[in-house]
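Listed below are the structures to be examined.
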Structure 1
Amino acid sequence: MQQAIRIDDTAALEQVLGGLLEPDELIFDEAERRTCSSDVYSSGLLVDAILRPRDRQRLARAVAAATAAGYSIVTRGGGLSYTGGYLAEHPGTLVVDTARLDQIIEISAEDLYIRVEAGVTWKRIYEALKPLGLRLPFFGTFSGARATVGGGLSNGALFLGTARFGTAADCMLGLEVVLADGTIVRTGQAGIRNAAKPFYRTYGPDLSGLFIHDSGVLGVKVEATFRLIRMPEHTGYVSFVYDGMAAAGAALSEVARTGAAEEAYVFDPETTRKNLATGDLLKDAGTLLNVVRGESSLLKGLKEGARLVAAGRDFMPDDAYSLHMVCTGRTEVALEADLEACRAACQSLGGTEIPNSIPKAVRASLFPEPDGVLGPDGDRWAALNAKVAHSDARRIMEAAAAALEPHQAEMAARKVWMSHLLIAIGSTAFSFEPVFHWHDEWLPLHETMPSAATLAKFKRPAADPAARELVARLRERLIEVFSELGAASNQIGKTYPYLQNLEPETAALLRALKSAVDPGGAMNPGGLGLGLGRDLG
């Protein structure tokens with residue numbers, strides 16, 4: 001592998017790539033490069049340039065030329081990650097921004113699949129399918145107005161539909177991936193000669209699975225195929241409260257075991273209080289209108305809207321952990337059976353039912369704009385996530401609390417506080433997500449992603465390096481706890497010690513796969529814990 005040619009020389013890079021891309025597809029603007037060199041949590045080295053192609057063939061040729069010239073490639077989707085997955089580790093790095101690869105290629109209502117380019121957002125897919133009475137099983141993240149298919153498959157997207165159908169990876173049928181040398185690989189049925197339709201994933205070894213949750217370490221995703229379902233006819237909601245996180249977590253697991261809910265998640269008191277106070281979850285007239293529109297008849301919609309108004313914002317007891325569930329069914333009888341199964345699971349563990357305003361409002365206001373990159377007070381936030389079996393849920397919550405307990409005074413002094421989100425993933429996995437919050441200078445994404453109205457509400461905070469250092473140190477401590485318990489994580493990036501946590505034989509297989517598809521180590525050096533792969537000098 002040769003060294004990158006004069007990595008600080010724009011003219012040299014234009015010579016390598018200028019003839020392969022349209023003029024506006026190779027970007028050197030410093031402000032844009034700084035935005036693409038940071039995520040929601042931290043900033044990396046300033047990338048040399050941004051590749052933002054509209055055509056996957058041009059992208060493939062540009063990747064081949066760049067890696068041959070000694071450059072590294074990182075891939076960015078919606079930019080909403082917080083684990084350093086697309087941040088540059090060293091000079092001589094180019095970022096591939098897939099935002100313009102945004103075509104919905106094919107929707108088959110007969111065979112129930114959809115083909116899309118990697119830059120398509122979950123919101124666009126939902127809106128394209130809804131008039132056809134179709135939907136993805138898992139149908140997006142809460143950040144799906146900006147979050148993309150490629151980023152979601154690289155980083156384990158989950159939330160909407162996850163309690164019943166799993167994650168984005170669980171409904172994916174096949175991929176198209178650009179390797180480091182520019183080769184375009186197709187997986188699933190699309191990789192079979194003479195196959196006309198990408199309807200199946202596992203004819204032979206599951207090659208699609210090799211490229212998911214890889215943080216772009218193995219290649220650049222440019223297309224994905226997903227299976228579809230018909231839109232459920234009926235939707236219902238139910239909410240319960242509990243005195244503590246352990247009790248709410250136990251109830252979440254019991255609901256997951258029933259298989260009755262499409263979504264099941266727990267908010268802690270702080271999250272609920274701030275969201276209700278700022279109106280993020282209950283947006284008054286807009287939410288009410290969406291509730292009315294979302295029901296099967298105008299009369300039913302008006303009744304549901306009236307219930308939302310009657311509940312107001314004072315329905316939540318102080319200091320309660322709230323469990324929220326969404327159920328769907330082909331008939332009202334089926335829906336009611338699932339709602340009753342959720343109620344029975346919650347009541348069996350001592351829960352108290354409350355008005356279902358929160359899950360109803362979340363479903364009525366799907367895919368809000370990405371104002372949530374800032375906290376409700378204009379604070380920075382940094383999430384971690386750990387996935388365990390339901391029987392280990394209490395253990396990981398207690399271990400995390402014990403790890404942070406010696407630091408409570410320091411956290412209070414530095415004004416660092418916590419929130420928590422618990423999510424059911426199918427019937428087998430419990431997702432524990434502790435989130436650090438603190439006030440500190442904003443990163444480029446905090447300045448560019450929220451709406452002007454949201455930014456206007458906050459005074460830009462001063463830098464607080466001491467709080468930032470404390471958050472970094474405590475994050476590392478929790479990551480150690482997660483590793484000690486053998487927990488999984490959906491968004492690995494460069495934050496979690498994935499390679500180091502593998503059994504030796506499994507690690508050797510991963511290294512061999514990396515060597516086969518990227519022998520020069522050009523694709524996202526440092527991702528998944530894999531080495532930088534080269535010295536650019």
Structure 2
Amino acid sequence: MFDPNRVHFFDTTLRDGEQAAGVNLNATEKLQIAKQLAKMKMDVIEGGFPAASPGDFNCVKAIAREVKGVTVAGLARTKEGDIRAAAQALNEAERSRIHTFIATSEIHMTHKLKMTPEQVLAETKASVSLARSLADEVEFSAEDASRSDVDFLIKIFKLAIESGATILNIPDTVGYAMPDQFSQFVKNIIDGVQAPEGVIFSVHAHNDLGLAVANSLAAVKAGVRQVEGAINGMGERGGNAALEEVVMGLKTRNDLYNVTMGMDTTRLYPVSRLISRLSGVTVPPNKAIVGTNAFAHESGIHQHGVLAHRETYEIMRAEDVGSVPAVMVLGKHSGRHAFRDRLETLGYQLDNEQVAKAFDIFKKLCDEKKDVTDGDIEAIIADQVLNVHPEHSFELKEYAIGVGAGLATATVVISRDGQEMRDAATGNGPVDAAFSAIKRAINFSPLLENFSIRATSPRSDAMGETVVVLKHGEVTAQGRGVETDIVKASIQAYINAVNRLYTQAAAREIKLEDHPNANIC
């Protein structure tokens with residue numbers, strides 16, 4: 001039965017979220033995230049843009065095949081090839097949705113599409129009709145809606161409904177809207193379209209002015225019943241609406257919104273941590289809902305108030321979003337069952353082989369350091385279990401570092417398909433020297449776009465987790481490494497990023513060595 005008061009959530013972390021600069025998730029990582037989103041009872045998961053690349057197509061196909069209990073969506077332009085690719089990728093989904101879009105603002109139609117409004121209407125009718133014949137449901141998005149003419153939007157949405165769309169999306173594509181204005185804008189569209197029962201209006205807000213969540217909530221107040229966004233607010237430019245903030249905003253202030261939801265909010269914190277770890281995008285400590293300080297109190301006045309009565313300074317409970325610290329301590333005497341339970345608590349759903357591999361690495365780490373924290377475990381999973389190495393990958397065999405007064409040297413031995421390559425270099429510090437030695441050894445010099453190190457816990461024996469982003473021509477890849485030795489972690493991250501560069505280039509049929517911007521040593 002259709003419930004007009006139920007708000008549905010459409011997660012685009014794996015599509016729009018992954019478009020954030022420097023983020024590059026492989027198929028195994030995307031599938032792991034999708035499984036956790038389904039476990040959280042997300043209504044719709046947008047797995048990717050199938051026509052964009054073979055990698056995106058295969059990711060959507062894998063999610064459609066393996067993730068159940070959720071609608072799986074694939075993005076498509078209003079092009080026949082895009083729509084057929086999306087349908088093919090989604091053909092094993094329990095419930096499939098083709099999400100097709102076309103720009104409707106004058107600036108986009110004139111300068112980007114070079115189409116008249118009449119041509120846009122005609123293409124909408126043809127594409128939605130085709131999509132409806134190939135999927136269980138169709139969502140139609142009017143790109144740059146917040147800068148579009150209301151009368152034209154009403155006209156194109158009515159046409160989309162006639163052609164078979166049952167979800168109508170109103171995107172604030174460039175984060176231009178203001179909450180009060182956007183609420184009235186959305187209400188005018190809903191009132192003007194007069195959609196039949198069962199048609200859902202949706203909103204997709206970007207955060208360029210920091211208002212994506214506020215605009216999403218304002219749209220719900222105006223009658224929208226699907227909110228699109230990404231966990232942790234991931235996305236290109238300023239990001240998308242942070243779904244965890246929208247969800248808890250509606251739940252905490254349901255006295256204002258009076259809506260129902262199907263989301264299991266106790267999964268928000270673990271899923272946020274999982275996505276942060278796999279994407280390499282750190283969640284700020286003061287981030288609402290899922291930041292490490294979201295429920296922390298340092299002020300003496302606040303501490304006294306919370307101790308006296310929790311609700312004096314907490315409008316929601318940490319338990320409501322799943323951020324309660326684990327009580328059970330893991331160490332070298334812990335068993336496999338306790339370890340698996342902790343993995344599930346942290347938001348991972350691994351098969352028996354992956355658990356066995358993680359447990360062996362965990363036991364070895366217990367011999368190296370006294371305390372193994374949740375951060376250590378998460379780093380192990382991200383770097384050594386879910387980080388699947390492609391065929392013909394480079395592998396670190398040995399390394400040696402020398403540091404003197406103002407000069408560092410590094411020697412590396414790297415193998416590929418049984419062949420060993422070794423070289424040495426100097427640099428401004430051990431990491432710089434190691435990176436130079438790797439480039440000399442493998443005879444390949446991609447551009448280093450980003451390099452970061454963070455500790456997995458506040459302890460002095462914490463593992464170091466490094467993230468390296470490399471670019472070569474039009475191909476960008478991210479690599480991770482985690483070790484108690486941060487130099488080794490940095491080397492592993494660099495080699496991992498190189499492997500991913502080659503994998504992505506192969507998927508796109510690009511030869512890195514032949515690229516016109518190549519910088520081969």
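Read-outs throughout are calculated quantities, based only on the coordinates presented, and are distinct from any laboratory measurement. As the structure is a prediction and not an experimental result, all values here were calculated from the model. Cβ atoms are built from the backbone, for glycine too; each structure is taken alone.
Values for this structure:
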{"item": "Origin of the derived value 3.2 (distance in nm of label points 7 Å out along Cα→Cβ at positions 168 and 480; candidates 1, 2)", "result": "1"}
{"item": "Structure from which 11 was derived, relative contact order in percent (Cα under 8 Å, 6 or more apart), options 1, 2", "result": "2"}
{"item": "Test item: FRET efficiency 1/(1 + (r/R0)^6) of positions 152 and 256 (r between Cβ atoms, R0 = 30 Å, to 0.05) calculated as 0.90, pick one of 1, 2", "result": "1"}
{"item": "Top of 1, 2 by distance in nm of label points 7 Å out along Cα→Cβ at positions 16 and 96, largest first", "result": "2"}
{"item": "Highest-scoring label, criterion being volume of the Cα convex hull per residue in Å³, among 1, 2", "result": "2"}
{"item": "Winner on distance in nm of label points 7 Å out along Cα→Cβ at positions 136 and 408 once structures 1, 2 are ranked, highest first", "result": "2"}
{"item": "At a computed 44, 42, 36 (Cα extents along the principal axes in Å, for residues 48-271 alone), which of 1, 2", "result": "2"}
{"item": "Which entry (1, 2) yields the derived value -12000 for helix-only ellipticity at 222 nm (-39500 (n - 2.57) for each DSSP H run of 4 or more, over all residues; to 500)", "result": "2"}
